[in-house]
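Bear in mind that the values in this text are calculations on the coordinates, not laboratory data. Not measured: the values here are computed from a predicted model. Cβ atoms are built from the backbone, for glycine too; each structure is taken alone.
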Structure I
């Protein structure tokens, strides 16, 4: 299984900051994958299953979420087949960022 995880920040039409988390997963089949969005200390804020496109073992998806300007966050892709949102297996590198 290979997971590519990235993010883009943008300002929405109503001037809110939004993070677009992007996941490209190869060889995952029907693995139950989600993104875990955390504060800078690693405490869970929210987790969400990814909206997928693609068939078979390779899939891609994204999740848009409003974030606060000046706030710092972390995110990681998790495998919900191996635990709950709090303790699921992490299957990507962690992304850390500050909304500037």
Structure II
């Protein structure tokens, strides 16, 4: 199973999350958490507000997947499977913008 991490541009962040969710499901897993840095979280909040035509606010879930802000990251974002699957071994890849 491959978990991708990226620093997507504002107009690509939701597409990256959706593709990552789909990739995990196609691999026979389920997305567990959207893990991202504070800067990426700001982009995510803006993108969700724009897509759904609503006022900007906090985003705690997207596509029924919990959002977790990791203060050790900045603009990076990834969608990870459950911890037991990560511990069993996943291949991590970094995707360019």
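One of I, II was used to compute helix-only ellipticity at 222 nm (-39500 (n - 2.57) for each DSSP H run of 4 or more, over all residues; to 500), and the answer was -11000. Which one was it?
Structure II accounts for this read-out.
For mean count of other Cβ atoms within 10 Å over residues 6-13, which of the structures I, II scores highest?
Once mean count of other Cβ atoms within 10 Å over residues 6-13 is worked out for each structure, II has the highest.
Using distance in nm of label points 7 Å out along Cα→Cβ at positions 38 and 86 as the calculated read-out, with 1.4 as its value, let me know the right label among I, II. Intermediate results must be reported in sequence, preceding the final value.
Values: I: 1.4; II: 2.1.
Value 1.4 for distance in nm of label points 7 Å out along Cα→Cβ at positions 38 and 86 corresponds to I out of I, II.
Any idea which of I, II comes out highest on mean count of other Cβ atoms within 10 Å over residues 14-21? Walk me through the numbers before you get to the answer.
Values: I: 14.2; II: 18.6.
Comparing I, II by mean count of other Cβ atoms within 10 Å over residues 14-21, the maximum is at II.
Which structure, out of I, II, was P(r) over Cα pairs in 10 Å bins from 0, in percent, for residues 22-77 alone derived from, given a value of 22, 47, 24, 6? Intermediate values should be presented prior to the final figure.
On the way: I: 22, 47, 24, 6; II: 24, 47, 27, 2.
Going through each structure in turn, the value belongs to I.
Comparing relative contact order in percent (Cα under 8 Å, 6 or more apart) across I, II, which structure shows the greatest value?
Details: I: 28; II: 48.
Answer by largest value of relative contact order in percent (Cα under 8 Å, 6 or more apart): II.
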